[in-house]
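Values in this text are rule-based calculations from the coordinates and carry no lab data. None of these values were measured; they are calculated from a predicted model. Cβ atoms are built from the backbone, for glycine too; each structure is taken alone.
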Structure P
């Protein structure tokens, strides 16, 4: 099994003049061949050494997807260093935590989705290499460094399979982010076997737009490209995404449920509604023409793999895309196993499941109903966190925290979470407790319960305090709105609340909303209040007032 760097170099040797990376700038794609990417990475690796980077040192990557991101990742391998990706929209607290915890010594920085305040908060002395399109303060410019040819005496590092390659940090929704330690072996195992399982080849084309810091995008796009040797194109911006997609015509396309829903919404708006589409698709001589026109308009007419992951996709949405000839397949994986989990293959899928286990990958269900994975793709553990590692890895199995079952045909079904953590439609995990703590800091809020599994953003149900019950309804709403605005500032973007359901009843043991020890019964609260806010476009939704009172409970 070749290391990721060896696989890349084999690709350079086999097809040096073939285009590997395509980067748009002002609407024009600039192309880099495999040989050019290798030379650029070689030059950057030499410059990393000149900056004092030694094998085993950590180098951070903080940018939206671009050709330079992947080139820098390859350069980090050539230097023998360990890459530490950060999300483009990472909060200031998490950026600082990851840089400090990982012991990163240098950081590549490009476009991202954070306020200038976050950028300015990076210590002035911390070495920063600025990608093109990055306008913040830097110590070194990418274009200048890449133009300096490495001397003939410089030799790249030759990593071994069991060398640590990357620290992939979780999003930090259960507290501080955890850094999953992955070796060249785990990365190679997931990538190389993924190529065989998903059937990608050098003839494929991918459009990279989901964050490369997210393990799914990194493995499906970057990882598999290193072994299958296909071409990767990038989107210039959110505004140009549709045009970029139509231009690239990817044969391999991976998206999250929210994007598939956006596609559906855009198509129906353009056509004039579902009823009109149904009429067009019901006409035998016209239906195939209409479906093909939609696929061509999206840029997916040549896609042989259309995948969805990171969170559950509704069956109705899969059925809808089936009607226009786009077969969406769903998979399941995580940071800790580099997305080498299960997959619904085209022609062998069961809607509602997350597919069958990949080859050389053992899946079993614990006595508690928890899904466990075991393969060579598993992490070594969490960086500098032996206790959390011991909890997650037991007898060689990774404990996912997800509940599920395997049916008679071998398809895996996810039924929920072992703990309280839930996932939004963006594929982001949310830990309710920290957010609830921020909410109940306000004197008007007695208790709070955060939920939103499968929803774009989480919502919260709150129980008013005695203080609030003595106030005017308009005043309560105004103060709660102001408080939510302050709370959201302290949260990651994917954690921010966009709806608050205000319960007008008092939560009692008798109602089943709290336990005898006054802890919230989450499932009961969710079943009672979630329907009120799940589809709401309003920030504040008032629940129905009921007869229960604290006096009744005391009696």
Structure Q
């Protein structure tokens, strides 16, 4: 068996499968899939975006986290938006949404150098850089049909985050409106979206190489456009940009070893929640019983309560990992949960419920593995002239108030999502998984791991199963959750609401009984799955 590719977008998984069929490895497949995702989900990810991957080389045993996060430009300051702060029902916002759309919402993009770094460190060497990009070029030239999943999230994502609607953001620049609006409105289900400018840009990157985005012709267009419109990063910021590569954050759960991204990403939350739940007989509580959900929700809530209190870009602010991941801390929280006491923890400044982004997971037949999450947040609406892609709007991920852990600073990375997770068993890559979308993806990852390793589900069953999300109050349950279960949770002391989103998981598992690779891509998303024998 050559491998399995699971992606959130249906058309993108085939790009990765093509690389596996040609003798490529997990990283080759992940990069090809990621570029195809940029084309087929262009308002939620793209080459103007950022992300993070956790990658494993079976031959050497090396596991690394490559953080190709967006970084605030050198012109960004803690008080960039303070004069325009206003109080709203959703909390403190920036008047005119300058941090969420338009040129000042854009951070220095990391996607292209992230792909180049992954290719250099973990690529098979059997497939050229150019060949990895060609499926995306073809998709952009030929177009793709907008499906229900893509259209739903173009509409729903801003409603969840409070950012401006996609249609409004796509009117920021003339090129965005020309490419992404049809008769003045977003493309609808069944419409074919052709992106000729994007195809030419990716083709240039294929021929000229990834550095062209930062130091060549593409970079000149981007930097010139930013300078002309008051953007916060410069040509020098592009030239200097480098991904952050290093050890992942490690954790354990039962006989599993967990690897995920460290601060400022969200892998810390995955490991914290699993630390708390280890030692509780979850199977005895019964899968998704009210008491099981009560325990899991309280563990989630505790981890999330400290997210904006402790997490930060560690290059600027120390993060107390030893304290947060200590078994003593987890045991204390666990004891309070089992005694029925609320865990005292400071509240986060705002719920973490952004749903933008995408994800790809790959394990190949040799045991190499990649979990990659990447994003433009929701896109700024800035399309540099003639290039055909939207730049990110990740400045909105910062706290616009100066003097806080997640406040703006030049070169800084905001507290962010991510959480691409690899699970190891007996020294082998056993699972690769992740999802788009804020806090729900963290809790989705945890629940899929529990479904497989506590309750013995197949990966397909584990991904399809009903999930909850809890980052503060209330506990969010899926729309299919019975009223009786909601009432039972209320009797256990929770506020409970239905929520239209419970992550969109993309996962690959090495079946512990058969040794075969199996994959699942969430029916809540675009269900992209490719199994290559």
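Points to keep in mind about this one:
- Among P, Q, structure where distance in nm of label points 7 Å out along Cα→Cβ at positions 178 and 514 as derived comes to 3.1: P
- Among P, Q, which structure scores highest (criterion: mean count of other Cβ atoms within 10 Å over residues 146-153): Q
- Read-out mean count of other Cβ atoms within 10 Å over residues 274-281, computed value 13.6, structure in P, Q: P
- When Cα Rg over 2.2 N^0.38 Å is computed for each of P, Q, the largest belongs to: P
- When mean count of other Cβ atoms within 10 Å over residues 10-17 is computed for each of P, Q, the one that comes out at 26.4 is Q.
- Structures P, Q, by mean count of other Cβ atoms within 10 Å over residues 2-9: label with the highest value: Q
- Which entry (P, Q) yields the derived value 10 for relative contact order in percent (Cα under 8 Å, 6 or more apart): P
- Label whose coordinates, when distance in nm of label points 7 Å out along Cα→Cβ at positions 66 and 410 is calculated, return 2.9 (choices P, Q): Q
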